[in-house]
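Please go over the structures that come below.
Laboratory data are not the source of any read-out in this text; all were calculated from the coordinates shown. For clarity, every value in this text was computed on a predicted model and none was experimentally measured. Cβ atoms are built from the backbone, for glycine too; each structure is taken alone.
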Structure 1
Amino acid sequence: MPSLGWALVVVCMAVGAIPALGQCAEEQKLIAADIDANDEFGRSVSVSGDTAVVGAYGHDVAGSVFGSAYVYLRSGGVWTQQHNLTALDAETGDGLGVSVSVSDETAVVGAWDDDDAGTSSGSAYVFVRAGAVWTQQQKLTASDAAAGDLFGVSVSVSGDTAVVGAYGDDDAGLVSGSAYVYVRCGEAWIQQQKLTASDGAASDFFGISVCVSGDTAVVGAELDDGAVSDSGSAYVYVRSGGVWTEQQKLTAADAAAGDQFGISVSVSEDTAAVGAVGDDSAGSFSGSAYVFVRSGGVWTQQQKLTASDAAAGDQFGVRVSVDGDTAVVGAPRDGDAGDDSGSAYVYVRSGGVWNQQPKLTASNAAADDFFGISVSVNGDTAFVGAHYNDDAGSLSGSAYAFSCGSECAPDLNRDGVADILDFGVFQSLFDDCR
C-alpha cells in the first residue's frame, strides 16, 4: 500500500512544476512597539537562524535622536520583540542602527555619527545574549579614529570576528576609506587589522559596505575608478595565521562609469554578491548585482543579476545578501504599488545558474515605503526593510519576515524545480511503494 509520504508527493506534484527553493511567503510584518515618526525602523536588517535585528537609526527618546536596534526572536513561526538595543553612552545624533549584523548570540550595531574622536568619527557596539537578555559587551572604535571617518556605516559579524567599514577615512586621500577587523578573545574585542585597498585613492568610498564569512571578508568601494569613473569595485581579503591579505579585486565584466559596483556586498563561503545600483542596463539607475565564485583561490564572475521587470530608477542592487545558493537583492525604488514602493528579488542557484524566483513585495505596499532598502537571508528566512513606511507615523518604518522554500516540493534530481521528473527519482528510492 502506498505510504503517506508517497501520497503527499503525488499531491504536491499535481499542482505542476513549482520552485523547489526560494519561493517566499510573507510571514510577518514587524513594527517596534515604541516606534513613531521619523524613526526609520528597517533602515538595516540582519537575520541569523531564529534571531533578527532591525535598525532604527532615527529612533528618539524624549526628543533626543539616539538611534537603536531591535531584536526579534522566532518561536512557533511567530516573531516577537525580545529587546531594544541602545548604547550605554548614547548621545543625540549618533545614528545607532544605521547598520546591523547578527551571528548566533552576538549582534553588532553601527553608529556612524558618534563623535568620540571628532564629529562623525563613528563607532560600533557589540551586544551579546545570555538566556533572553542582551547586554552591551563592548564599544568598538578605530585605533586611529578621526573626525569624518564615519566608522560604523557598515558592519558584519561572523562568530568571533567583526568587520566595520569607515568609508570617510583619509589614509589614501580624502574619503579613500578603510575597514577594521576585530576578534573576540574571551569577552574582549581586539582590533586585529586595518584593511585598505592596495590601490586606494581619494573618493573611493572603500568600506561603504563590508561582509565577513569565516576567514573571508569582502569590502566594497563604490566610487573606485578602477575601470572607469565611479564604476566601483570590491576587494576580497583572506585570513591566515591571524593576518589578512588582499586576495583579489573584483570588478564587473561590463563595468561602466557611474555603476557604483560595491555599494553593497555579501559573502557566503566561496560565493560573493556585489550590488551595482548605478548600472543603466534597463535605464538610468535600474541597477544590477553580480555573483562571483572562488575556486583555487581565484574569483570569477559567475553571473550578472538583473530584474526581469527592470526599469529606470529602481535602484536594484542597493542591498544584496547571499547565503549558500540563495541571494536576495533589494530594489527600494521599484514602483509596482506606487512610486518608490519598493521590492526585493530572490535568486536560487542550480547547476551554476541563478534563476529568479517570485518577486517579493509587501502585502500592504504603498508609495514611498522604500521596501528593499535593506535585505538579509539566512537559510529559509529572508528579511526586508521598508524604512519609510508610514504605519506608525511619517517615515516610522517597518520590516518584513519571509519564509522561503516549499514544505512539499522535493527537488530530488536537483534541477532547481520540483516537477514530474522528480516522481521517478522518488519511486526508485522506495520499491515497496510501487
Structure 2
Amino acid sequence: MSTAQTRVITTDIANFWDAYDRITATTDTAEQRRLLQTYFIDKASIGQRGMFAARGYTPDEYVQAIRSYPRYFASVRPNMLRAGEHAEAMQAGAERLHQLYPAMKPADIYFTVGVFRSGGTAVDGHVLIGSEISLTDANTVVDEFPEALAHLGTFFATAPMRELAFTNVHELIHTQQPGRWGYDLLSQSLHEGIAEFIPTLAMERPSPAASVAYGIAHADSVRAVFERELFAYWFDRWIWNADGPFPQRDLGYFVGYAMAKSYYDRSTDKSAAIATLINLNCEDRAAVEAFADASGYLSRPIAELRAAFEAERPRVLRVSELESDHAPIDASLRTLTIHFDRPMNTDYRSTGHGDLGKDHAPEVTDISFAADGRSITYAVKLMPGMHYQLKLEEGFRDERLIQLVPYVVDFTIR
C-alpha cells in the first residue's frame, strides 16, 4: 500500500458551507430544509451518506443546529475549510500503519459534517471524520451549547484538530477489524481499545485521549470496577458515556487499550502480536475471552470473573400476588407486582412470553415501576382456565446497567 492509495475527500465540507450560507440567508424553516437537502444531502459523498446512516442524523437536526449555534459555526468554519491541509499528515500516518501491518487494506478518508455524535468512525471500509468535532480547538465557541453537549467544551479545549493523524489511524484500525461491534462491555472495550493502542506504535507517541491518561493514573481502581461489570450487555457507563463510575468519560477505551498493551508487551513476536490484535473478532465470544486471559491484564481468569458477575446480577425475589405455592388464582386479579433484590433503572424494561408461547402471555394494560425501582406492577386482564407465563427479560437493568437474570412468572387461573 502507498499513500497514493489513501484518498482524502473534503467535498462534503464545501457542500455544507454552501448550504449553510444559503440557509442562514432565510428564516423560512421549510426553505431551509429544502436548501439543506439540495446543496448538502443530495450532493453527499459515499462517506457522508455513511455518516448519516451510522449516527442517524436527520435534516431537522442540521437545520436546528445551524439556527441555534451561529457563534460555534463562525468559530469552527476556518478550521473546517482548511481540512485538506491535514491530508499529508493523515496519509503519512496510514503509511506508518501499513509498515507495522503489511496486510492492511486501503481505505479512503472522508471529512464529513455531522451534528455532534461522532468525531470519527469507520463504515464499509471507509474512515469518516466528524469535522464538526475533530476540526476544533480551544478557540471554538461552545457557550451556545445545551447541557447535553457541555462535555464537548472540555474536548475542544484539548485541540483535537492537532490529533487528526492519530485519530485517523485509530479509525483505520476499525476498517481492518473483522467485527463491527462488540456484544458486551468487555468486547466493545477491546474493539475500541485495540484501535487506540496500535496508533501509539504507528505514530511513536502516547495516546492523546484523556481517558487513557486518567486510566493510567487510576489503573487499579478502574480495573477493579470494570471487572465487576465486564459482561454487562450495555456499556453506557464506560463508552460514549455522560455518567459513569468515575469522573472521566470513555474509560472502556482505556481498559481495552491496557489489555492490548499488556498483550503486546508480553509477546516476543511483535509483528504477530499486532496482527493478532487487529484480527481479533470482537463479535466472537470464545475469541474475546481467550484473548482476555492471554493478555494478562485481568486480576483473575475470565471464568472466575464470569462466575462472580453472574452471582451479582439482579434477580426477582417474589411476586406479591403469587405467594401460595403456585395455587390457581382467581380471574378477577388485576395486577402482578414483581419485587427485585435491588433498585432497578426505571428507564429500561423488557417483557416477553415464556416457553408456552405468546398465546399464553396475559394481556397487559399498563406497566409501572415503584418510585424506588425495587418493584414493577403489571396491570393485567385474565381469562378463566388459562395457564399464563410472563417473562421479565434481560432488558431490565439495575443502576449499574447490569442485566436481570430472566424470570418467568408462571401461574394458572381457576
Structure 3
Amino acid sequence: MTIASNKKGAQRGVNGLPRRYVIILGALIGLLIPSNAALAGPPDPPTQWILQLNDNGAYYSNDLSPRKSGGQNLAYSSLAYVTKDWGITLLGSYADTTYNYGNPGITNDFHLASFLDSSVSTYYKLPKLAYFETRLGVDANLPTGHAGLSNREVSSLFVDNVIRELVPVPSFGRGLNIIPNVVVSADVGKLSTGLGIRYEITGAYNPTPDVPNSTYDPGDTATYFASMLYNHSERAQTLLDLSAIFSTRDKQGGKEVFLQGTAYSANWHFIRTFEVTRLTFGASYGWQEKNQSYDGAKMTTEDSNTNGNTWEGQIIGLRQISKTFYLNGSAGLKTVVANGYDKADALYDPGYQKVYVGCGFTKSVSTKLSWTVNLNLFQLWNGTDWLEPVAAVYRGGSADVGFVYTWN
C-alpha cells in the first residue's frame, strides 16, 4: 500500500481542505469583511511590498504506554507585491518533523527535515462594472518539497487522521499544480455577496520511488464557494460561506484507483466590534459523500462512508491596547464523528474531539515593521480502531513568532 492509496493518510476531504482553497476563500472573505486594522489607523497604501517571516514550533504526546510523541518546526516566509489592481505572492517553507512511537524494533521512529512545496499566487482586479467587482487569479504549487519517501519512511509515517491536528503540515510534497480562479463580489445596501470558482490542475509525482509503477496522479479538483456578509450596523456583521469540492479520479501507474467523494462545508461567523475590541463567533459543519476505489477489476463505490462529518465552534477576540499593540485570544471545540463503517471493520474510523485555546499579540515597531507572537494549546480525545486499539488522549501546543515588514 502506498502513501497515496492509504485510506487514512491521503484523503483531501472536509477534514483537511487544500491550502490553495483556504487562500482563495480568504481572498473572497477579504473582499467582504473589514480587516483588524479597522479598529484603528488609516488603510494601507495601495501599492507596497510585504515581507513576512515566521517560525512555528509544535509538539504533541499521548497518555499511552508506549507513548507516542513528536512535533514539527515549521519555518515559512512570503514576499508579496500588491497594488489596488493586481498582486503576486511567493510562499516558501521548511519543516523538521519527528514522530516517536516509543517501541524500538516494532515501529521505526520517523524524522524528516526538508523544504516543502512552494507556491505562487497572483490576482488581477477587473474594472468595476455596476455593482460587481471581479478578481481573476492564477496560483501554482511548485514541487520543491520532499514528495518521494523511502520504504522505511513510509513504514514509519503517522497515518491516523489525527495527525492533521497534531502538526501544522503532515504532508511534505506533491506535483506541479496550476490553479486558475475567479471571484465576483457585489455590494447592495447592507449586503455584500461573493461567488468564486477555482480549478486545480494537478500534476503527477512519485510518492514511493522504491516501488515500481508507483507514480501517482491525483485527480483535478473544482471548488465552488459563495459568501454573504450582512452589515447589521457599523459594528455588527454576519458572514455566511458555503463551498463544494468536486474531484476527478486519481491514477496510479496509469490506472484509475481512487475518487474522492464530493466535500461540502458551511460556515457562519458573527463579528461584533466595540470601541477597542472585536469578537468573532464562528461555527462550521463539513460533510462528504462516499469515495470510490479500484477493487481489482473496476472502480466501485464504498459500501459505507469512510468520511466522518465535522463540527467546529470557536470564538476569537482582538483588543487594541494602544495604537501599536494588539492582544488576541481564541478558544474552540472540533468534533469529527465516526464514519459509517461497523466498529469491527478495518475501514472503521472512530473520529475524535479536540478542544483548543490560544493567545498572542501584535506589536508595531514602526509604520513598516511589526511582529507577532502566538501560543496555542490543545487536548484531543481519539477513539479506538485497528490503528489505535486503545483510546488515546493527545496533548500538545505550538508557538509561532513572526515578523512583517512593508515598504513602498
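Suppose mean projected area of the Cα convex hull in nm², for residues 130-257 alone works out to 8.6; of 1, 2, 3, which structure was it derived from?
1
With distance in nm of label points 7 Å out along Cα→Cβ at positions 282 and 298 derived from the coordinates and found to be 1.7, which of 1, 2, 3 does the value describe?
2
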